[in-house]
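Chemist: Next up: some structures, all given as structure tokens.
Since every read-out is calculated from the coordinates, none of them should be taken as a lab result. Keep in mind that this is a model prediction, so the values were computed, not measured. Cβ atoms are built from the backbone, for glycine too; each structure is taken alone.
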Structure I
Amino acid sequence: MRFLDAGESHGPGLTVILEGMPANLKISPEEIDKDLKLRQLGYGRGGRQKIEKDKVQILSGIRQGKTLGSPITLFIENNDFKNWSKIMSPILTTYNLPPTTKLRPGHADLAGTIKYNQNDLRNILERASARETATRVAIGALAKKLLSAFKVKIESKIISVGEVNVYAKELNKEAKKAIDIAKEDGDTLGGIFEISAKNVPVGLGSHVHYDRKLDAAIASSLMSIQAIKAVEIGAGIKSARRRGSEFHDEIFYKNGKIVRGSNNAGGIEGGISNGEPIIIRAALKPISTLAKALNTVDLKTKKPTLAHVERHDICAIESAAVIGEAALAFELAKALLEKFGGDSIEEILAHYKASKTSL
């Protein structure tokens, strides 16, 4: 299973094509829209969320509420495009377009303009924007629906916002206050979120090649989300500070089942799911656009200036957790299809049931 998405932040909309989803999986636009709405929510989000009312348009691959097995095309309209239609027009216009040239530290602005030989930062920042993640949440909703047929459940919670501990699905008063203070200071905040997957079948992924390891695929997918700077699986960084006798999850046989005494491995050993819950944490850096602009250089004049400022979030940790769920769901669904195979959901379920064994 694979996907290809396209679209700019303030362009007409976002398109994604998903290939490899089996036939006969029941899905409705409302199920996708539910996750899209969750992505837009969260304390500290910017004014853009008041403009956009993300709803998916299904253009192919689904008929009468069921997948066909052919490529699924989804489209999400950008309501804000009407305010940017001249600036973002794909057709050459006579509209006087002053280029955006004040480089923003932390964004793709500098490296992107050099790599693609551009003199206007907008040609880079539009695609680099996290607006792109709406498509990943949309296909993540499809992946979740596939996983639900195998009783796999994905959840998330917020671990921290800045220096404030949360450990809950929703932000506490202290976290919200920290976001408010950052906003007053013209600053931004990052945080850490945790995602988990329960009832994952044993045997997803493989130890035999680097690119078939499940943990590598999951980490890569999460690291591709804008502003993610670190990913941990299981005990993660803490594992480096423990002895082997403290870290490794002992194995027991009780009541006719193999059980573990702990889950420091986070549900993956040797690149393969081991049946324990998969536990992932990801660190989101502070949003790179600040109201109190940072020192920078003007791309055109090469003179010192303050970074470009436009509408932005103060903290997007709750949204990032939703996107993280989608990324995990896609990689698990992909690995599940590789393991059990089949062209229809009925065939895959039959393969799954036939392969179930226990020690």
Structure II
Amino acid sequence: MAPRSGTRPFSQKTITDVAQRAGVSISTVSRVINQSAPVSSNLENKVKAAIAELDYRPQTAARALAGQKTHTIGLLLAEIGTDFYPLMIRAIEAEARKNHFNLLINVAGDDTSIEGEIPYTLGEYNSDGVLVFPASLSDDELYRMHLNNFPVVLVQRRPPAGLEFPCITIENKLPARKMVDHLIEVHGFRRIAFLSGLADHEDARRREQGYHESLESHGIPYDPTIVAQGYFQKQASQDAVCEWITAGFEFDAIFACDDISAIGALSALNRAGLNVPNDVAVVGFDDIEVSRFLSPPLTTVKVPIQEIGRAAIQQLLAFMNGEVPDMCTHFETELVIRRSCGCR
């Protein structure tokens, strides 16, 4: 398969080339790559710089022939600060432990263009397979893993065009549309604000599509003044809603892209002395554990979080064992009606 337009060709450099470029021994390069022994920060930085300059990748086939299994599974996430991922990770960890594997977790944080750092934290250097979550790894890096035949399963993310990876997906657009339909048809709301997620997050995009489709089907014009990015964060969502209130924008309901954003919205409304749902209705997405304990309990969309985690690692284990995994496992979601939308 030829590289896609815009991707760099796969490097055939060797560990010897890296050692020569860095001015260190081959054993030092090996220690940095495999994290098998302490190396000074100065030497480690030299090796990492050389690896990046040469675009060096180890040959997984040779590694497998040498029997160098790590008994480790990597998890690559953009963030871990919500209640959503810890619950999923617990399910993944339990399944990994049952199969005698350890977990190595890398969190990209705010920098999702971490292509140069990935080889030192996850991948064929120190794991036998990786679960890749949304907004955590570039398409180019996925392409390189594909060229290396390295086992990867995408979670809540579909493969880039031209690549085939097993993936675990959930229904997003339809339940988002149904949620907004509920606000309009059952409660008569017309000014429905929206707190979106990360721009490059597939689930967030599809939920926003559902929001747009519902408005359009009911003849309600889209108003960008009451749409803001909540980034799946309480603080950002709270700030956005406070700005709407301060600016005097009118809205009678808020659809948050996830429950964490909904909690931020609830906080902002409470600070402004507005009652939920009498003044403004609030709904979310995910049905994290705390949602039913909020005041009022949050209307949301239930995502089978633990089932997704178990399915993801089971697919990866099958892939690593040379089995042919299901290329796409799709989970349905469902509305959970509670009091925050105005229902009793």
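Chemist: If you rank structures I, II by distance in nm of label points 7 Å out along Cα→Cβ at positions 134 and 158, which sits at the top with the largest value?
Modeler: I
Chemist: One of I, II was used to compute Rg and Dmax of the Cα atoms in Å, for residues 126-229 alone, and the answer was 16.9, 52. Which one was it?
Modeler: The read-out was computed on structure I.
Chemist: Supply the structure label, taken from I, II, corresponding to helix-only ellipticity at 222 nm (-39500 (n - 2.57) for each DSSP H run of 4 or more, over all residues; to 500) with the calculated value -12000.
Modeler: II
Chemist: I would also like to ask the following. State the single structure among I, II that was used to calculate distance in nm of label points 7 Å out along Cα→Cβ at positions 14 and 294, giving 2.4.
Modeler: Matching structure: I.
Chemist: I, II: which one has mean count of other Cβ atoms within 10 Å over residues 94-101, as calculated, at 11.5?
Modeler: I
Chemist: Now for a different question. Quick check on the output: 16 is relative contact order in percent (Cα under 8 Å, 6 or more apart), derived from one of I, II. Which one produced it?
Modeler: II
Chemist: Identify which of structures I, II gives the largest calculated value of distance in nm of label points 7 Å out along Cα→Cβ at positions 46 and 278.
Modeler: Between I, II, the highest calculated value is found for II.
Chemist: If Cα extents along the principal axes in Å comes out at 72, 51, 38 when worked out from the coordinates, which of I, II was used?
Modeler: I
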